[in-house]
1. Given a computed value of 117 for volume of the Cα convex hull per residue in Å³, which structure among 1, 2, 3 does it belong to?
2. Determine which structure produced the value 1.20 for Cα Rg over 2.2 N^0.38 Å, for residues 29-100 alone, calculated from the coordinates; the candidates are 1, 2, 3.
Structure 1
Amino acid sequence: MEFADRYGPMAVIAGGSEGVGAAYAMELAERGLDLALIARNPGPLDATADQVRKAFPERSVLTLTVDLSAPDAADRVVALTAGNEVGLLIYNAGASSRSGNFLDGDLEFPQSLLAVNAATMMALVHAYGRPMKARGRGGIVVMSSMAYLVGNPGLAAYSGSKAFSTLFCEALWHELRPHGVHVLSHVLGMTDTPANARNYPGMGGMGDKPEDIVQQALAALDKGPVLRATGGDETAQYLGSLSRDAAVATMYEMGAAFRD
């Protein structure tokens, strides 16, 4: 079955304005899919939509500016795509723009992070996954992070939320596999994105390229349930060989560059 027949005719990309999301937009349009691009900031979102339209004028490109932590975010995304058959959901959202010990900060930020990485993600998977299951085809990709492997001091809510999304996808992969719907948790390490450069200036330009990330994910989508980016398997094996307290201490050392 051709890619567009299996995962089309429309893909929803949450976090579709720049970096990995923008790379997904260009690649999926080239593979024959119409797009619904979702992001918080209208400037980069409109720029990516215009780039896709210019390169692939035959493709329909919808856009929505919305904060995915808002209680009505999922409803607004679903309303945007009403009347369209969505065969692919890319949930590329939920990066943490802040670090620090949990009790030293406000509660609003980690609650917002959990809303993006858990509540809204689940709502969109439920909304688009049920029709996919009924049709017997489709795909769901949820971006995760190596932070899910061990509780990450200074990024407690972030690592916890990514552990949730990864394990959620593992279970969903098994539930939907008999129905022809492919589910993948794509676990990223260091990635060269504008968001990473903004949030952690010292890390700008480092890591996997977004275009490579997209190719890796799409090649593994029909396999699932978890794909770790470059070096991820080795890191997982190493941390898994340690006692849990030693693993947390090691993660703390590894995450030094990401703490305020």
Structure 2
Amino acid sequence: MQLAVNPRLSERIDWLFDWLYPPRCRACRGRIFGPDAECFCASCRAHVQLVGHPLCQVCGRPYPDGSGDDHTCGVCLDRPPRFVAARAWACYPREDDHPLRLVVQKFKYSRKVSLGKPLGRLLALGCEEFLAGLNADLIVPVPLYPKRLRWRGFNQSLLLGREVSRAYGIPMDPFVLLRRRETAAQTQLAEDERRRNVRGAFELNAERSVKGKCVLLIDDVYTSGATVNECSRTLKQGGAKAVYVLTLARAVY
């Protein structure tokens, strides 16, 4: 027999726990309150610049002047990517002490697996405009090379994708793409070097099929786009009808 829980009582219990044990900002460790207080306090959240219009219709890079309509940028006109469109929740800052950069670095390199859920929710809710009209058949997270996966203990793209999958009811398969070789870290490479670094680094799992499917590819940070573009190329070669890209953050410097 299942007991019914009074909604008002449940709300009061939640309020009591939040009052006794308020969550802390993942960037500054200050106390935060409220139903949306999962990741940033109000002060840190104010420093997070969300990606807005106008932006490139393809790669999703926001235009700095903040005026005009969405249009394709010169980079995408000169070298059209293999994906249809990419979008991100927030702009990724250059400053090491920026709240968003601090949290992403903790997530990726300090093995803070607990950050996957709140960051994934921010991604899912913040990109609703983009996701609502996609009609994606499948979510595919960008894979890690097995050696790096063992060191980190988890794939951050998978954790972000899990929350998007839950929010929109899109099935996710983390085994569609395989990383066939280890690559150097992209952070210190120039744009052309990034493309060469990941060329041929991914392959389709022979036991999976993306033929005729609309795929939503998920990663944590879009910098040059080399990694997601190479993943998209592999998916398109495998018969994917279309590939869209979603990332938590987008470098704009």
Structure 3
Amino acid sequence: MLIFYLCAVKATLIISVYKDVEALDAVLRSVKLQVEKDFEVIVSQDCDDACFDELIEKFRAAFPIKHIQQPDQGFLKTKMLNKAIRASESDRLIFIDGDCVLHPRFVQQYVRYIQKGRMCISRRVNLDEKTSRKIRNGEKTLPGYLEMILNKSTSIEESFPLWSLLQRKIVPLLGSNMGWHKSDLVRINGFDETYVTPGFGEDSDIEFRAKKAGIVPFSTRYKTIQYHLFHERPNRENLVKISKDLFLERKKREDYRCQFGLETLDA
């Protein structure tokens, strides 16, 4: 049986990381600027490298922060996400990646919109290399609009709150910017731990199962604003195909719960 903490804070911000210390430093600097203060941070590290230890200690005085790890045995992000859910002390769970810098009202907006029976779906601005470099090296914490335009960042409209009045289309779930009520994740048994290749799967799978369970997609685009730091992208076409094939097989299951998730279920 799963045992969870009593709700001690309004929200839990779960940050998935691997080894990019510079990016996490930028993200935590933006976390420090959040208007909402009643939340905790969980750094979910898919390896047991000590690279983040000193950095995390630097921020402990600013906000409650937990650091959970597991041995580096390949891409086991979904397993770490389930560990973070178990360690959380809130019913409102916010998931981001460790290279996504947050608007000051990011957590505040998720606290407003997360509720039982809905999954909150958002997007991100994709910062250009020049702007990202300034944020990574500490010259600034957040980008400016003119800077993003001149440096040719993309999806800049995702940082315009008023755009939500014109754009109401529900887009697919994005793992780097989503919000859930913990009870809904428990009901569908969390993330499917059989997805062990990057690039596709963990968000598409949980979105499909959540809809099957009657959990409603809810757009928080242009409200829960984040800025993705530039980095080179490796070619993952072969790995993505593995996950897509697995997803097609998983979709045939009748149950909206995954077999290997927060709890291991009978087949």
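1. Details: 1: 117; 2: 171; 3: 130.
Value 117 for volume of the Cα convex hull per residue in Å³ corresponds to 1 out of 1, 2, 3.
2. Numbers: 1: 1.20; 2: 1.40; 3: 1.11.
Answer by label: 1.
Every number in this text was worked out from the coordinates using simple rules, so none of it is lab data. These figures come from a predicted structure and were not determined experimentally.
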